[in-house]
1. Which structure, out of 1, 2, was Cα Rg over 2.2 N^0.38 Å, for residues 29-84 alone derived from, given a value of 1.41?
2. Name the one structure among 1, 2 that semi-axes √(5λ) of the Cα gyration tensor in Å of 31, 17, 13 was derived from.
3. For relative contact order in percent (Cα under 8 Å, 6 or more apart), the calculated result is 12, so let me know which of 1, 2 that is.
4. Looking at distance in nm of label points 7 Å out along Cα→Cβ at positions 37 and 77, point out which structure of 1, 2 has the largest value.
Structure 1
Amino acid sequence: MNQQDLIAAIQRQGQGKHDKKQAEAMLNTICAVLIAALSDGETVTLPGIGRLGTVTRKAMTCRSPENGKTIHITEKRTARFTPIPSLKDALNGGRRDV
């Protein structure tokens, strides 16, 4: 599903209450709020879906597979999504691992 598909889905769920520009504005606002919160190091809980948070990947030294030279990868922050159990169950047909 791409951005245009999401906008169309918002319009359908709104049952005609929102035109395309309003749906696009809502999606852009949600994305901006998520990015701002994650940039500030906050964890964002999406009810019924899961949590978005940030993790820091440590700096490391690796070897390039192309030429065998040693390369240094700097420490960086990245986003991580953790789904809630009911979403996992829905994706797996109600089955839960033991």
Structure 2
Amino acid sequence: MLAYSRREGADGREWLFLTATPANIERIMRDFNLIRQKQPDGSVDHVLYFFLLGPDGKEVAMYDPFRSSPEAIAAAIKRTIAQCSSRAGRQPATSP
């Protein structure tokens, strides 16, 4: 992974890599109802979707980066924080 990230110019502040055994990656893919296909050369398609998870670790929303706006994602995060805070009986912190 390190060699790949250097070759691709991956900035650790912006890239996250999922590394696990093939069996664990398959389990994670199944858990999120994701499908990937292996190519004839042995490479696999990469999943570009990302997820908003609640404090219980369950999926709140799934986003397609080509169809989701940053504003919509930020609003969903704020709603999720507010819902979680109200369930816990406290108000979310506000920005100054």
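1. Here the read-out was taken from 2.
2. Computing semi-axes √(5λ) of the Cα gyration tensor in Å on every structure in 1, 2 gives 31, 17, 13 only for 2.
3. So the calculation was done on 2.
4. Structure 2 comes out on top.
Read the figures in this text as sums done on the coordinates, not as results from a lab. Treat the numbers as computed from the prediction; the structure is a model and nothing was measured. Cβ atoms are built from the backbone, for glycine too; each structure is taken alone.
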